[in-house]
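Structures for review follow.
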Structure P
Amino acid sequence: MNKYRKRFEELEEQIIKLENSKYTSKDQYNSNSLYVDNQLFNELKIKVKNLIVNVCGKESEHYKGLIELERINYAGNYGHFSSLKSVFNAAKEDFLGGYLVSIKNIVQAELFDNELEQAKELLDKGFFIAAAVIAGVVLETRVRELCKENNIPISEREKLNKMNENLAKAGIYNT
């Protein structure tokens, strides 16, 4: 999660820099319109979309809103930039506030809690191997999910040690 927090901060700096490049120019109708540097704006747009897909998902209101706002026709590109900035700020606030937890994650956490309780009960009764197997499944399932959430490529037969190593290399957590 620190990786995404850092990315929000980096893109926020780029947004501020682009905001400061705002200028007025004549549009096709000879009216004054607001613009920002188009190349930097297009680069920023791709970066923000990518972050929103990774953090919020393609089915999120954030992503859908971003796509919908792109369809609006503005004189100058500053209107699109403002729309992008609004969606970015909403996604950042929801991310930092912890409001992007999905129902899937909540259900999965409940299941993991139940399975870990079962493992503890088995351990308390002396069934060490069964307790270890259940705890191992919970651990491997969560580590696999972390890899998916952080776009770390894994195969279906990937071993726990390799996934753990990849997560550490990506800075998701330390060794």
Structure Q
Amino acid sequence: MKVGYARFTKDDQDTSQQLNALEQAGCKRVFVDRVNTVQKEFPGLETTLAYMQEGDTLVVKSLDRLGRSLKHLVDTVNRLGEWGYGFQSLQEEIDTNSGEDGLVLHIFEALAEFETTLARKRTRAGLKAARARGRLGGRPRALDEKKRELLFQLYDERKHTVQEICGIIGVSKSTIYSYLGERTGVP
């Protein structure tokens, strides 16, 4: 049995194109998600997959209706195959039931891996460029140089408890111990 899945963003005005295409493709049942563009969960898709039985085919109007990214698309199609479901995309003319589209899915998988690799490279390059401009990631240091010197002076004098030093400098015990550990080389 063919089961249709349509996904619309909140901005999509005309829903009839997807629904008509799925009906013309012979879908006996159509499930719909109406989501915002950043939403990561698609309850309609999960309901669709729960409804389907082995041997059924999931039909979408186009690939972009099934996955929010290339990796998500490939993972979803692979999951369908593992469960014994077929997959059909009308616009791209992909039908895993024909047995000839295994190559297409392998290409998608390779492209998803490529996309992931590119994202990692871009992230590393961005971090490297930021470091070259003097920007470091992470939280800003709690103490400037003067407060650090004051911390070490008060601690070395042994006239104040760590709790009193916390009150004087305005930081927590864990911050005090962190700076003391850095000074002695003990984490």
Structure R
Amino acid sequence: MKKQNSSGRKLKTTVVAVIGGKSSGKTTTIEILTKELTKRGYKVAAVKHVPEPNFTIDTEGKDTWRYAKAGAKTIISVASSEITTIEKVNQESISLSKILRKCKGNDIVFIEGLRALLAKRTNIQKIAIVNSEKEALDALKRFKPLLAFAGAYSTKNLNLEIPYIDVLKEPERIADIIEKIIRKNF
């Protein structure tokens, strides 16, 4: 994704994937990073993959649900403080670039989930949230490039070049790593 700064130069939106197992702390990490980076003046978008096959953000019986049941492929709900767009799609037909286009105008996009789609994408930085040595070693093999490790298991004893950061105790430190990448794009 690209946008222009005041000099007309194209700027690339920074995309960072936060990967890890179920209930590992991915959402908390993105929440902390979002809070820290918005305080610093950055515009942040967050993408959340919901793997449950029958999940819908729509509520059965509501007007938007009724429109979708009637066959509408795009439903837009306008409220006093938000606009929600519901697009009925087949998940297999969704590409990462289509998802990222929906995040235009932001300085950084955090992606939670979509592990299979992101594993081989070396142009997307990753933060691995791990709860064991096995998970850390698996992340080292499967996900490149890795910016940092976080989560319940500290990888410090593995003597890796990739830092371990306790995001609850050091939110500024992990935000500094992300900010350095954002600034490279400016």
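Quick check on the output: -8500 is helix-only ellipticity at 222 nm (-39500 (n - 2.57) for each DSSP H run of 4 or more, over all residues; to 500), derived from one of P, Q, R. Which one produced it? All intermediate terms of the calculation are to be shown ahead of the outcome.
Details: P: -23000; Q: -16500; R: -8500.
It was calculated from structure R.
So Cα extents along the principal axes in Å, computed for just one structure, reads 84, 32, 29; which one of P, Q, R is that? Before the final figure, lay out the partial values.
Details: P: 82, 28, 26; Q: 84, 32, 29; R: 57, 45, 29.
Source structure for this number: Q.
Bear in mind that the values in this text are calculations on the coordinates, not laboratory data. Everything quoted here is computed from the prediction, not taken from an experiment.
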